[in-house]
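Asker: Take a look at these structures.
Since every read-out is calculated from the coordinates, none of them should be taken as a lab result. Only a predicted model underlies this, so the values are computations on that prediction, with no experimental measurement involved. Cβ atoms are built from the backbone, for glycine too; each structure is taken alone.
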Structure P
Amino acid sequence: MICIFVCGGDEAGRGAVIGPLVVALVVFKKGAEKKLSEIGVRDSKMLTRKRREVLYGEIGKLAVESKVSIITPEEINGAMRNRISLNELEAMHFSRLFDGVASEARYLYLDSPDVIAEKFAIRVNTQTKKPTKVMGIKSPKTQAPGYYTKIIAEHKADVRYPIVSAASIIAKVTRDAEIRKLEKALRMRLGSGYPSDEKTISIIAKNMNNKALMKNTREYWKTMQRIRQTRLTSFDYFKGPKPRAVQ
């Protein structure tokens with residue numbers, strides 16, 4: 001019997017201001033989708049941290065291969081300085097991970113961050129060294145006859161496809177672990193690392209001169225611009241005495 005492999009990819013930490021962006025690829029035998037659904041695999045944002053960590057182990061047992069890439073804030077800042085978009089950077093890392101997959105996957109499902117979903121598939125298609133074809137659009141890469149992987153990139157793929165949900169859990173658990181390591185190294189409570197977290201914003205506002213912390217923040221995020229601007233008019237981002245007017 002011919003064994004068909006399918007691959008799912010997703011990320012965690014795209015919108016964060018502190019900590020890495022983590023991308024993950026997970027390979028399963030065709031038919032594993034049913035088992036993943038049975039054990040409760042779904043988009044990582046719909047699960048508690050404890051449940052994600054339990055499923056992380058279960059996914060590892062079911063997966064044929066699992067690969068992650070940790071994109072540091074330093075790399076993201078460098079890309080921004082060189083006018084490389086986050087979408088381009090993410091696609092580059094997905095391509096590298098996919099090139100390192102030993103199994104010949106028939107399908108590669110990706111959660112797309114691009115406004116036009118297929119554009120992200122094209123980004124991966126043009127950078128991978130493996131024979132691939134973008135589904136739903138004419139591929140810019142000339143494809144030789146024979147074996148190739150079909151790339152399907154869609155919005156909300158982490159909700160629609162259990163194999164992508166599995167990748168989202170791997171990425172999220174990995175990122176959470178990286179944040180905990182960073183907190184230990186910095187001896188700071190960083191919160192979630194996202195702009196919506198007041199604890200995260202407060203710790204940045206109070207430690208703008210901490211080089212180790214700044215090394216782990218996204219320098220070109222609008223959040224950082226707002227914090228810097230706020231510091232000009234307040235000693236504390238959320239509360240505290242207003243500076244006296246200069247006469």
Structure Q
Amino acid sequence: MSTLPPHACRLRVRYAKDGRLAYLGHLEVMETIMRSVRRSGLPFEVGNGFAHRMRIQFSQALPVGASSKGEYYDLLLSEPLDATVALEALKEATPTALAPNAAVILPRRVPALEAWVDLSCWDVAVRDSSLHAPGFEDALGRVRDEGVINYLRGTKPRSIGLADTLVSCEVRDTDGGVDLVLHTRSSNRGALRPAVLVKAVCGLAPLRVCRTGQWHQDDDGTLRDPLAEGQGVLLP
């Protein structure tokens with residue numbers, strides 16, 4: 001049985017994570033946004049647990065070291081509110097480097113945002129004068145043939161399968177190295193971090209990683225924008 005009051009509504013917000021904040025952790029981002037929501041004066045819902053936490057869901061965490069042009073969160077509001085009004089209030093209350101740029105009102109009951117948004121596009125810059133697109137593509141092919149990348153996350157060994165997580169990788173030469181346009185898929189089996197792939201292919205750390213888009217992919221391959229089914233304001 002739902003605990004949501006009948007007049008509650010769901011506000012989905014898209015925001016950027018500026019490149020200067022690439023090394024800000026996900027928990028710090030969450031805390032900053034929740035403080036901004038409180039400053040905005042929006043009538044948000046709180047849970048029924050002991051801590052009475054804000055009812056807010058975030059899209060999948062960015063890897064540390066990555067920026068983004070489009071992250072998302074869902075905020076449950078305790079009363080109906082126009083998305084344009086909500087967006088302006090959030091923009092005024094949020095630091096510029098995390099400022100929201102779009103908001104829509106969605107049905108109250110939708111799939112959990114973190115699991116539903118499962119396809120990401122990344123721009124990745126790798127800089128080394130010895131790197132060229134043909135050689136990088138050959139090395140990438142060998143890594144894909146192996147099927148699994150084993151790596152360390154901190155001091156703990158991890159592994160990620162590529163069949164489910166690496167959708168495509170376009171490589172192009174640029175001054176002093178290569179640029180990648182990478183598409184990855186996340187699931188309950190894991191998510192591929194661009195830096196992990198680059199390290200496995202050429203042994204280097206990327207100079208820059210930026211998530212440029214996120215979608216949900218239906219079983220028939222159709223891509224669905226997280227904001228497309230809502231009603232509200234979409235800004236460039």
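Asker: helix-only ellipticity at 222 nm (-39500 (n - 2.57) for each DSSP H run of 4 or more, over all residues; to 500) computed as -6500: which structure among P, Q?
Answerer: It was calculated from structure Q.
Asker: Taking distance in nm of label points 7 Å out along Cα→Cβ at positions 90 and 106 for each of P, Q, which is largest?
Answerer: With respect to distance in nm of label points 7 Å out along Cα→Cβ at positions 90 and 106, the highest-scoring structure among P, Q is P.
Asker: Another question, then. Could you figure out which one of P, Q the value 0.7 for distance in nm of label points 7 Å out along Cα→Cβ at positions 26 and 170 was computed from?
Answerer: The read-out was computed on structure P.
Asker: Comparing structures P, Q by mean projected area of the Cα convex hull in nm², for residues 58-177 alone, which one has the largest value? Intermediate values should be presented prior to the final figure.
Answerer: Details: P: 8.2; Q: 11.1.
Structure Q gives the largest value of mean projected area of the Cα convex hull in nm², for residues 58-177 alone among P, Q.
Asker: With mean count of other Cβ atoms within 10 Å over residues 66-73 computed per structure, which member of P, Q shows the largest figure?
Answerer: Result for mean count of other Cβ atoms within 10 Å over residues 66-73 over P, Q: largest is Q.
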